[in-house]
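Next come the structures, one after another.
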Structure I
Amino acid sequence: MTFHMRAVSAAMLLALVASCGPGKFKHYSGPPVTQVVVNKSARQMLLFSGSSIIGAYNVGLGNEPQGHKQFSGDGKTPEGNYFIDRRNPDSRYHLSIGISYPNPQDMAFAASVGQHPGNDIFIHGQGPEGRVLAPIKHDWTAGCIAVNDAEIEDIYAMVQDGTPIRINP
């Protein structure tokens, strides 16, 4: 291999390594998150591994934070037992992980009064919209649970699909 070929190869390798800089997808190798607990009144989300708290975050909620979500457009964040059921790496709120709302009870109640229960409830970052709204109104989402963009990067890496989430009043 000539000097020129080695120099070109080294430059290509350096460019490849440089392109692998920090991004929004983090790696997590700590203890598994076995449950997420959101305490709406305290505006706090806790990540548990067994009985140990391994993460604590201040959160923003739906723009009508008191009470359980019942209908599409009510601005409330659900309350009860759900699980993490999906993730969106291309969320307009940086990153997001989905909550399994509505459950069968939520759907049955809404149907019994001729309403739609709503859907697309996530734990998500702020994204451009939240960076503007969160300083003005802490509870700014349409019913989701919001953290800042750096925090959702950690949560996205730590919390796996299927993890139970309990949302308390």
Structure II
Amino acid sequence: MTDWLNVGKIVNTHGIRGEVRVISRTDFPEARYATGNTLYVLKETGERTPLKITGWRQHKQFDLLTFENYPNVNDVEQFKGSLLQIHHDQLEDEMSEGEFYYHEIIGSTVFTVEGDELGKIREILSPGANDVWVVQRRQKGKDILIPYIDEVVVEINIDEKNVIIRPMEGLLE
């Protein structure tokens, strides 16, 4: 596993007070973006700059963050298009039963309850009430969007990187 995990991408600034607009890629935004936490912005040079969070709020489908010592739009303009990361050491050790980090799910192979291999999970979206797992098909074709709900996801094996689903009607079309 890599030492650095992507938790979001700064896509733009927001207003004039140093807020950045982030498309989140984190499992627990309320914990990850809590005031006082440190994120690292990955620059094109490969260098990482630590940023201490001073504020977080959600606006439409974005997370808006402010950072210590970056009080206005001119200060944060340089971060547009950059990834926000955390070091693996910043992860919580204890997860509750049935909870997983995104990086543990991404790359898993998805099978139906009948044993048919569908493809690999390449991305996780968090559009609303539940996550949606984007599966790149084994054979060419459109990605499969799997809602992470009990009726569909039957079993998750993190160690073997396997997921078993019971597809709802129309899910695989």
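Values computed for the structure shown
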read-out: When relative contact order in percent (Cα under 8 Å, 6 or more apart) is computed for each of I, II, the largest belongs to; value: I
read-out: Comparison of I, II - label where mean count of other Cβ atoms within 10 Å over residues 70-77 is highest; value: I
read-out: Test item: helix-only ellipticity at 222 nm (-39500 (n - 2.57) for each DSSP H run of 4 or more, over all residues; to 500) calculated as -7500, pick one of I, II; value: I
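Any read-out appearing in this document is the output of simple, stated calculations on the displayed coordinates, not a laboratory observation. Note that the structure is a prediction, hence the values are computed from the model and not measured. Cβ atoms are built from the backbone, for glycine too; each structure is taken alone.
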